[in-house]
1. Using relative contact order in percent (Cα under 8 Å, 6 or more apart), single out the structure from 1, 2 with the greatest value.
2. Given a value of 113 for volume of the Cα convex hull per residue in Å³, point me to the structure among 1, 2 it was derived from.
3. Identify the structure, out of 1, 2, from whose coordinates FRET efficiency 1/(1 + (r/R0)^6) of positions 6 and 94 (r between Cβ atoms, R0 = 25 Å, to 0.05) was calculated to give 0.85.
4. One of 1, 2 was used to compute distance in nm of label points 7 Å out along Cα→Cβ at positions 46 and 86, and the answer was 3.0. Which one was it?
5. If you rank structures 1, 2 by mean count of other Cβ atoms within 10 Å over residues 14-21, which sits at the top with the largest value?
6. Quick check: -25500 is what I get for helix-only ellipticity at 222 nm (-39500 (n - 2.57) for each DSSP H run of 4 or more, over all residues; to 500), calculated from one of 1, 2. Which structure matches?
7. Of the structures labelled 1, 2, which one yields 2.7 when distance in nm of label points 7 Å out along Cα→Cβ at positions 54 and 70 is computed from its coordinates?
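Derivation of every value follows stated rules applied to the coordinates shown; laboratory data play no part. Quick caveat: nothing in here was measured; it's all calculated off a predicted structure. Cβ atoms are built from the backbone, for glycine too; each structure is taken alone.
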Structure 1
Amino acid sequence: MEKSRATAEKILDVAERLFASRGFTATTIKAIAAESSQNAALIYYYYDSKATLYRHVLERVVGKIASEAASRISLESKPEDVVSAVVQSQVAVLAANPHLPILLARS
């Protein structure tokens, strides 16, 4: 199961980078397969279409930001502190992953 998860993550990593650099339309499953050293059929096993793969890439990005924000917010946080924490989380995640702003802008 761990190998399966690692393979899915590798596919998402490559897809994220290619979608950011090339855009959705110009990125093909064949290119993702080649750069991730996977068979295109395997990518379709994990993600039934390019659109589904793209959705998973975007969900993962949002999940990273949400996870980072959750680590900065407590039950005692004031509303203005929550907003600040969310903005700081977005900045932290996007700064750590320079291709993500391009990916999000393309969305």
Structure 2
Amino acid sequence: MLAFGPSLPLAGPLERFTERTVVGREALGREIEAVRAQGWARAAGEREPHLNAIAAPVFGAGGELAAILGVQGPDTRFDAAAQEAAAPAVREQALALSRSLGYDEPDIWK
């Protein structure tokens, strides 16, 4: 949501949920830029220990963020390799949902 939603200034300290939660502003900025560049996000134990997830943006007709499509699973089964393998399908489905909402811009992550 931070990478594709409206830019809202984040005030105050960032909340840490696990030891892997990104709470440094510079590190978060780098992460947001990486997500924008690849078109999907990855979380590895950042919200809950041993829970990994990937997500891609779903855009509305005007190009605004309408939703996030995600997949999550335990780190024992949804490791980095499984996340990489699932990411193209998640991106494709997010784009299909976007198209069904009237989004007609090209897929910039091809």
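1. On the way: 1: 33; 2: 24.
Max of relative contact order in percent (Cα under 8 Å, 6 or more apart): 1.
2. Details: 1: 113; 2: 99.
Of the options listed, only 1 reproduces it.
3. The structure behind it is 2.
4. On the way: 1: 3.0; 2: 1.5.
Among 1, 2, the structure yielding 3.0 for distance in nm of label points 7 Å out along Cα→Cβ at positions 46 and 86 is 1.
5. Sorting by mean count of other Cβ atoms within 10 Å over residues 14-21 in descending order puts 1 first.
6. Label of the source structure: 1.
7. Working through the options, I get structure 1.
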